[in-house]
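Please find the structures below.
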Structure I
Amino acid sequence: MASALTRLAVNDTGILVTRVALSAEAQAMMRGCAEVASALDRLEAAGFTSEAIRILAHALPKPEGVWWACRCAASTAPRDLSDSDRLARETAELWVRQPSDALGYAAMAYGKVGGSTTPEAWTGIAAFWSGTSIAPLGQPPVPPLPDQAHSAVAAAVTLASVRGEGSRYAARLKRFLQSGREIAAGGSGSIPPEGGG
C-alpha cells in the first residue's frame, strides 16, 4: 500500500496468528509476511478479506480500533437506528477522544440495551473492554483480557459489513479494510455513509 502502517500496536504477523482464529488456508497465505501490511495485501488479493479485517482489528491500538469500528458502523447505519445504538457509538467515539472508564461503562450500558447484537453495540463493548476494569462499578477492578477489545472491534466491523443487503458485503469489506489501513497510517479512516443501510 502507498502509506506505511505506522500506527499499529502489533506489526509482527507471527504474534497475530496466535491471537486470531484463522483458517489453515489464510495462515498459509500469510507465510513469509513478517509485517502486517504485506499480510493484509496478500490476504485481500487471495479473497481472504474478512480474515484481513480480523488481523487488522488485533493489530491496531485499542483507541484506533474502536474509532475504526465506529466509522464502519456509521457507514452502514440505517435511518431508523435506535437511540441506544446511536448513543453506544457516539459514546464510544467520545471515549476515543477522551478515554475514561466512566465513558467506557456508559458506552457498554448503551450497547447492552438492544441485546448487544448490532455493530453499534459492539463499538460500545469495545470501548468498555479497552478500559482498566470490566467489574461492576464499585467492585474491585478486574482487568479485561488482552484481546477482548480487539475481538469486539472485529465483531463490530463484521456486523457492519453484513447489515442490510447481502449484495453489499464484499464491497463493504474492501472499503472497511481501506479505512482501517488509513487509520493505521495515521489518517481518519472516514467512510461515506450509504444512506440507509
Structure II
Amino acid sequence: MTHHNDTKMVSSSPDRYTIRDADIDLLRKAGVSKEDIAHSVKVAEKALEIAARTRRKLDIEFVERGALFHDLGKARTHQIEHGKLGAEIGTALGLPARITAVMEKHIRGGLSAEEAVELGLPVKDYTLAALEERIIIYADRLVDIITDGIVPIREENEAEERFEDILRTMPKYGKNERTLERYLGYHLEIQDMMAR
C-alpha cells in the first residue's frame, strides 16, 4: 500500500498514496528515535488502510502526514506534553497548521478544556473535528494494541474486533472514562462507515 520514496501521488485514493522519504528524514533530523519513527510509519499505513475502507472522500495527504508526524514531540519527551512540543517543533519546521494541530490534539484523543487543565496543558479546543483526525487517532490506538502484542500481528483485524473489550479491561489503552468514551465513539463511527 505505501512505499518509501520521494514521489508523492496526490490522490483521493489511499492505496495509491506514498509516504515520502523526505518526511521520514524530517522525523529523523528532528531527533525522533528509530522506534518512534517505526511506530509513526505503522500508524500512517494503518490510517491509510482505514481511510480506504471508509470509502469516504478524504484528504489522504492529511491522513498520512498527520499520522506520520503525530508523535514528533517524542523527539523531546514521551510525557503528556509531547503533543504540545510536537506542534511547536512542527511549526518551526514549516509543517501545515492542520498537521501541527493533530500533534497537539491527539493526546487522549481530543481533550476537553477541563482535562487540559488537569493535565497542565494549554486550555484550548482539542476536539477532533475532521474525520481525518479521528481516523489518525483510531489508527494510533490500534497500532499500539497490535505492536504491544495484545493481538497477534498476523491477525490485525482482531484489534478492531476486540477494541472495546481491550480498552475497557486494560487501562493503559482506555486511560480513563472520558478518554475511553471518546475512543469508543471513534471506533463505532469509523466501523459503521467501513460496514456500509
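I have 17 for relative contact order in percent (Cα under 8 Å, 6 or more apart), calculated from one of the structures I, II. Which structure is it?
Computed on structure II.
Quick check for you: by mean count of other Cβ atoms within 10 Å over residues 86-93, which of I, II is greatest?
When mean count of other Cβ atoms within 10 Å over residues 86-93 is calculated for I, II, structure I comes out on top.
If Rg and Dmax of the Cα atoms in Å is calculated from each of I, II, which structure is the one that comes out at 15.7, 43?
II
For which of I, II does mean count of other Cβ atoms within 10 Å over residues 54-61, calculated from the coordinates, equal 15.9?
Comparing all candidates, it corresponds to II.
Which of the displayed structures (I, II) returns the greatest value of distance in nm of label points 7 Å out along Cα→Cβ at positions 94 and 142 on calculation?
II
Each reported figure results from applying straightforward, stated rules to the coordinates on display, with no laboratory input. Just so it is clear, the model here is predicted, and its values are computed rather than measured. Cβ atoms are built from the backbone, for glycine too; each structure is taken alone.
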